[in-house]
Structure I
Amino acid sequence: MRIQYDRFPNGTKKALTLSFDDGREYDRRLVKKLNDYGIRGTFHLNSGTLGKKGYIDASEVDSLYSGHEVSAHTVDHPFLEQTPPEQVIEQVMEDRKALEALVHYPVKGISYPFGTYNDQVVGLLKSVGMEYARTVNSHGAFHKPDDWLRWHPTCHHKEMVEYAEKFVLMQQMFSKMAILYVWGHSYEFENDHNWNLVDRFGEIIGGRDDIWYATNAEIYAYCNALNKLRFSADCRMIHNPSAKTVWISVDGESLELQGGQITRL
């Protein structure tokens, strides 16, 4: 009997998530396009810029990003590795508090302003309970992160069509869970006059039953629950101690493990 952690919800092996920074006014157009294709993502906001010229207003955050995730990006977008530890914590926690008051759920993720960080910053994020942090170091692959506080994306959105084509053509026999993670900024589509990339991307990858369309936080939470499964010595009893239902494969077949239940094989 071969057991593998290789399934996302409903037994799929692929997940798609997107991540956009800064909360600029062009998020409105981007969110509408993503919604049209059933694609979901995470929007990292600086609470200190909400309502300023060129940025979305605090009053629209909850409704605009409904169905997506609002995540932290610090209050004022500083270089965190050049910031005193006390101010790093303040930038993150005050941003979280402001955003949580708008969306009414815990904000436990962040993207690094300017994409820069160091080991001390990573340690500080962990100490204040942050669960994941996205970098800008694209690796061109589809694997899960080794370190969720150094979550490197697959590609920038300028390459999103190319990677979408690769992703949908991947054979279902691959043995690992695959994540296509695209990052960028909505204002870049406007500046580069290439909004058509979003449509081409959506036409290729949207509306498929072999892909889980998820936010950053949902992927983190699912993988975390998966890793907490408890097995008997002979692996014929599996306890899922979390409230979240997860899936694994047993001899190549999907198996659903309901939250709080013990499954006997």
Structure II
Amino acid sequence: MNAIHKEEQATLLLVDDNPTNLQVLYQTLEGHGYKLLLAKNGEDALNIVHKVHPELILLDIMMPGMDGYEVCLKIKSNPELADIAIIFLSALDDVKDKVKGFDCGAVDYVAKPFQSEEVIARVETHIKIRQLETILAQKNKRLEEDNALILDAMGEGLLGVDKQGLITFINPAGAEIIGWLEDEIRGKNFHDVIMHTDSQGHRHPLEKDDVFNTLRDRVQRQSDSNIFWHKDSGSFPVEYTVTMIEGETDISSVCVVFKNIAARKNVKVNCTMPCKPLKN
């Protein structure tokens, strides 16, 4: 693997109470494109970590005062520091010591006395993993931001319903159409809030609810002959499409895209029935 370019230079913190071990470790990694910081005990290491936030820590276990396990646990318990990769370096080579290290949150374990080539290879591997995770997180954040912009810009309503029939989200246009804020409607039963009564004023049977049926049989459905109920001002004719969203093993939810078509049908809002859901 090529050395990391200067503009991508990763910071490594080397922690060991033995000055000779620290010097050997420093010389092993010097010249490989990393910024190297040194700490001679756990307390110094934590002070540096809070100030610098290194990408990776090479951490000795057996140190006076605060040992490596405790240092690792303190770092991993802090949400702002938990992403730092930690490799334990120790003469303790028993399986239970390695397991304890991984349980504390370490990503790797190198036994002393170490081979320089092994340390270099392990560091390069975990730095690359960290860089790829950072890139993926950035891409996911951009994707979420793009999706939010799309949802906000949609003129049609969009809401999600899980397999229990509960509303999981609604976009701004949808909230405006039905009169519910997202925080108000999230977690409410779709059928009981939005399709509880048909256009004739009768209770709308659940078995005729397209959302319920798509959750049941995974078949996409479209309609322009049903009504939705606004939170405060009665019912309105609606056009909608119900599409399944597949989970890993079974259907997990559906997406409902809808719009008020009262203007197209030239009808008035029906408020002959109580303009409240029959069940919240």
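Out of I, II, choose the structure whose coordinates give helix-only ellipticity at 222 nm (-39500 (n - 2.57) for each DSSP H run of 4 or more, over all residues; to 500) equal to -9000 when calculated.
On the way: I: -9000; II: -11500.
It was calculated from structure I.
One of I, II was used to compute relative contact order in percent (Cα under 8 Å, 6 or more apart), and the answer was 27. Which one was it? Intermediate values should be presented prior to the final figure.
Details: I: 27; II: 11.
That value comes from structure I.
Who wins on mean count of other Cβ atoms within 10 Å over residues 83-90 among I, II, i.e. which is largest?
II
One of I, II was used to compute Cα extents along the principal axes in Å, and the result was 86, 38, 32. Which label is that?
Traced to structure II.
Among the shown structures I, II, from which was the value 0.10 of FRET efficiency 1/(1 + (r/R0)^6) of positions 43 and 195 (r between Cβ atoms, R0 = 41 Å, to 0.05) calculated?
The value was obtained from structure II.
By the measure FRET efficiency 1/(1 + (r/R0)^6) of positions 35 and 123 (r between Cβ atoms, R0 = 41 Å, to 0.05), tell me the structure among I, II with the highest figure. Please report the intermediate quantities before stating the final value.
Numbers: I: 0.65; II: 1.00.
Ranking I, II on FRET efficiency 1/(1 + (r/R0)^6) of positions 35 and 123 (r between Cβ atoms, R0 = 41 Å, to 0.05), first place is II.
No lab work stands behind these numbers, since they all come straight from the coordinates. A quick note: this is a predicted structure, and the numbers were derived from the prediction, not measured. Cβ atoms are built from the backbone, for glycine too; each structure is taken alone.
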